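> What follows is a group of structures, each given as structure tokens.
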Structure P
Amino acid sequence: MSWYDIIKGKNDGGTCYPDAYNWMIEKGEKMGDSAKLVHATVTGTGGGIEGVEYGHAFILINDNFVIDVATGKEIGVPKDVYYEMGNVKNVKIYTFDEMIKTSLKERTYGPWN
């Protein structure tokens, strides 16, 4: 398995891009611009990925809370806590409309250029 496969969500353990995208399709549209899709680089904090940087997707609510749908829990974590904990950088934020347009253009859940 290559890093390309991992960040494109083509393995059993790396589904954050489709998970976050599908969350936005199911719930984000109803929330308007208060829910945004985020693609970023994070640093692993445990298990076999501790200290490893990788691409990740999550949801930003009201620009204050993060929902990391890849965990299977929809618990909002304060943005500043999540960003510090995961050493979040290279952040790209998409509104629902931007997400739809970009996903149709790129033909993938992400990450997008």
Structure Q
Amino acid sequence: MDTPSEANARFTAFVSEVRGSNHLWALRNDSGYAQWSNEGEVCFPVWSQRHMAEQAAARSLPGYRAEELGIHFFRDSILPALRDREVWVGINLTSDMCGIEIPCDKFEREIASNAA
């Protein structure tokens, strides 16, 4: 089970870690990047640490592997396509894919625009 305080703590850690490292982790297979759908909403999950992405892949998205993405590449190349399709960004989701999902505009305001 994922509590709001746990999800918020992971979100705060994500912001701090991504701002510090200027990269994040997504999941990818030969067909492309992973997306997660829950109750009709679609999100593009990202993590601040490789092992978290790998745990989520192993439990919820078998066949996907963790891939490191630079924050500038994510902001300039992936985020616009997600925004156009109204896909939200899932932040440091648990291995069961629970946690905070935010709109692309909020992601850019709070994280990507502040990257060095």
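> Work out distance in nm of label points 7 Å out along Cα→Cβ at positions 23 and 63 for each of structures P, Q, then name the structure with the largest result.
Comparing P, Q, the top value of distance in nm of label points 7 Å out along Cα→Cβ at positions 23 and 63 belongs to Q.
> -7000 is what came out when helix-only ellipticity at 222 nm (-39500 (n - 2.57) for each DSSP H run of 4 or more, over all residues; to 500) was calculated for one structure; which of P, Q is it?
P
> Between P, Q, which one scores greatest on relative contact order in percent (Cα under 8 Å, 6 or more apart)?
Q
> Out of P, Q, choose the structure whose coordinates give distance in nm of label points 7 Å out along Cα→Cβ at positions 87 and 103 equal to 1.8 when calculated.
Numbers: P: 3.0; Q: 1.8.
Structure Q accounts for this read-out.
Every number in this text was worked out from the coordinates using simple rules, so none of it is lab data. Since the model is a prediction, treat every value here as computed from it, not as a measurement. Cβ atoms are built from the backbone, for glycine too; each structure is taken alone.
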